[in-house]
Every structure is written in C-alpha cells, then in structure tokens.
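**Q** Heads up, there are several structures right after this.
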Structure I
Amino acid sequence: MSELRPQGFALPIPSRSTRKINWRSRASCRGTVVLRLNGQSQVVVYESLLELMCILLICSRGDVVDVWDQPRPIPFHLPDGSRHEHTFDYWVQLANGLRYCVAVKPIDHVAKYDFDLRLGYVRAELPSDFADEVILMSEADFRRAQALNAQRYHEFSKKPDIEADSLIVLAAREQLAPITLANLIEESGLGRRGFRAGFRSIIEGKLRSLSPGKIGLQTLVSPEVPA
C-alpha cells in the first residue's frame, strides 16, 4: 500500500535542541511551539512560560528568519581560570544576517546570582562565526500587554490572509483622521476577517497604533502608514 500524504500539508521542521529536555517539572511550564519563520514552520522547545513569551515577542519583530532552540553549548572561563559551558535558550538570526544568542532568566535570578556578570564572561569568549551578540531577557524587559499581543499575533499568523491585510491598510490610507480599529474594519468591509488583518498589520508595522497596551477593537489607528 502506498503511503498516504495529506495534500498541501508540510510537516514542520523538527526542533534542533542540543539538550534533552525534562518534560516533567513541577516548577515550570515546558512544551513546544510551532513558529512560522521565513515561509516555513519550525518546532521550538521552551522550558518555562517566560521562555515562551520571550521567543514569541522576538518573532513578532517580523524579520526573524531562523531560531535554534537550546543551541550548542559555549565554553567559557571564569576569572579563577575554571572552565564552564553555557547553553543559551535561543539562537536567533535576522533577515539582515545578524545573529543573536538569547538567554532568558527571571529578574530575581539575575539579581541573586549575578547572572548578567556571568553572561559577560560567556560573551567575551563567544565565537565570532557563531553569533554577533548576546541578549539577556527577563520579565522586566516587556509589559504584560506586549506579551499578550505577541501571543495573539502568533495565533493570527497561523492562517495568513494576504488579501485582507492589504485591504485593511488601503482602508486606513483613505481615512483623514485617526480611527478605531472597529470603525476601520467597518470601513474596509472585511467583517470577521478585519480584526485579524488589522491586528497583524499593527504588529508588522503596516499600521500605527496610537493606543498603548493590548490591541483591541477600540485601539486607535493612525492613517499614516510608516514607510
């Protein structure tokens, strides 16, 4: 019997994690997320809710083309000469070619264990052919609303709607003054498709939000489309 393959469906690229994840933990949330990067789906593992929020925030930039979860460990030395290894949570590459190693830690852990200082020793010995810079992220680097927006954008990006995204931007350009997202959707005639299109357009920088915080129907949108 020939193998049955669902038409139009491609399996996501498996996780490239170099470290075995202990999926059972009472202290943290662990799992996998499928990211849509550079036109293809990719499985990425996370070991805490903070790690998940951080990678979704990073990917909401729109210019991330590759993510390597739990990349190969980086050897480094402490001032006493002792040798150690550090495995970053993510290795991220942008469309412009820049590569970043991302370490995710709760802010209390950073303060208690001087983690930023230790990370400085890792940065000092980071191979230039592996990454260009090191980034430390904690919950102090973003607001709850930003994390919620990133999470929602991830969900809305699973089913692209290029036509709706284009129409919502065109409708915004026809406005003479700032308008709520609800009214913009009505003007566009997109109905249910409009909110997701507007949301994606705001995150991707095609529309400008004038309302801080969580994006919703009452978010005020500027007709000025960033160049």
Structure II
Amino acid sequence: MVKEFLFEDRASLFAALASDCRRHLAKALTDRGATTFMVSGGSTPAPLYEALSLSDLDWDNINVALVDERWVDKEHSASNEALIYRSLLINNAAKASFVSMKTAAKSAVEGCTETEVLYQALPKPFAISILGMGNDGHTASLFPHADGLDEALAENNRQLTAAIMAKESEVTGPNTERLTLTLNGLLQSERLIILLTGEEKLAVFRQAMAEGPVEDMPVRALLRQNKVPVELYWAP
C-alpha cells in the first residue's frame, strides 16, 4: 500500500507534486462539487503550497484544514495556521475556506469537542492529506509514546480528531500540547501523501517500514493499514 516517488532534486519533486495535486483537486471538484484539502505545517511543504496558490482551481469550493496543530494562538511563531495563511491561502487560493483546528479553549482536550464538530462537517472523503514525518517517526501530531496516542490510533475510535500531549524532545520543542487527526481521520482521505526531503528522513522512513512497535514510530500505523494507499514523495 506504499508507493514511492523519488526525485533527483527538490525542484522536480515540487513541480511534479504540485501538478499531481492540481489534477486530483480538480477531479474531486468535478466529482463532488466541493472538496477538502488537508495540509501540514512545517517548512518542507511551503514550496508546494506556494505553487498551488497560483493554480486556476475553483478555490471557492475547496476547504482547507490542518492535519495537526500546536495549541498556540495563530499569532505564535509555531502556529501551523499562520504558516498556511502565509504560504497557501494567498493569490488565487485566498478564496478557499479555512477551518481552524485551534479554538479559544484553554486546552486541546477542552477544544477537541468543538474542533471535532467542525471537522465532521467538512466534505468527505478528503481529497488529499499532505503529511510529513519527523526523525522520531511521528506523523501529524501522533508522537511516540505520547499521552493520547493509543486512543488516537485505536481502530474502533471513530473520532476524526484527538488531543495529544507529546513528550518533550528536540523534535517537539516546547509546544507539546497538540490537536491531531486520528488514524480514523487520516483514513478519510482519498490520498495520503508523505512529503520528505533529505537522506536522513529517507533512512527514518525505511526504518519505519521495517518491523517494530507502532508506539515507537507512529507513522507505522499508516504504513501498515490497507484502506488508503500511502504515497512517499522524496528528494535529497
């Protein structure tokens, strides 16, 4: 269920992926009239978002939402929402509807109920979910051995979102309180795309493909399921 698309350089990677996303989003709009584009934060996907923002798509009928968010205000430097507004919701894509994952609640646990209602209302299936992966094997905010991880990955959990309290590390930084799509939420996607750059990340991905506990590298939950194909897009 894992397809790999490996490129010689990042320019080729982002050109190919942007073209592929444009085609799929256009098809989803034709098929259903409205669709949802799930996105990740971080610096890696920014060139993809900037390219897509220029696309001549029916952005009025595209809903954009995050696969995960740190529990910080959108003015915070660590806010994924702020990054999406800077890199994707510009140019033509400024017409898209954005559904915030962060609420005014004091904690992710308290805010999850409101976010769940908003996410349940999004058009499904989600056309595309863009994901990353950390050197610790996390994806979205499904961090190794985090509080809330077991519930978020449980096959019988029908919630789309879950609160996570990660264990602080070099990967998490100080913002360990998160909200994330659950495994069930991720599997509402037609396409799951893991976007990685660099030899180190590819080595971690190979490690995740090998045997080992899901709790140690939660991305394994996606790589081992057989409901939605996972696509790896990688360049050095």
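**Q** Supply the structure label, taken from I, II, corresponding to relative contact order in percent (Cα under 8 Å, 6 or more apart) with the calculated value 25.
**A** It must be structure II, since only it matches.
**Q** Here is a follow-up. Ranked on distance in nm of label points 7 Å out along Cα→Cβ at positions 48 and 120, which label among I, II comes first with the largest value?
**A** II
**Q** Here's another thing I want to ask about it. Once FRET efficiency 1/(1 + (r/R0)^6) of positions 72 and 208 (r between Cβ atoms, R0 = 30 Å, to 0.05) is calculated for every structure in I, II, which label goes with the largest value?
**A** Largest one: structure II.
**Q** Right, here's the next one. On mean count of other Cβ atoms within 10 Å over residues 112-119, which of the structures labelled I, II is highest?
**A** Once mean count of other Cβ atoms within 10 Å over residues 112-119 is tallied for I, II, the winner is II.
**Q** Just checking, which of I, II has the largest value of volume of the Cα convex hull per residue in Å³?
**A** If we compare volume of the Cα convex hull per residue in Å³ over I, II, the biggest value is for I.
**Q** A further question on this structure: For structures I, II, which has the highest computed value of FRET efficiency 1/(1 + (r/R0)^6) of positions 32 and 80 (r between Cβ atoms, R0 = 25 Å, to 0.05)?
**A** When FRET efficiency 1/(1 + (r/R0)^6) of positions 32 and 80 (r between Cβ atoms, R0 = 25 Å, to 0.05) is computed for each of I, II, structure II gives the biggest number.
Each value in this text was obtained by applying a stated rule to the coordinates, not by laboratory testing. As the structure is a prediction and not an experimental result, all values here were calculated from the model. Cβ atoms are built from the backbone, for glycine too; each structure is taken alone.
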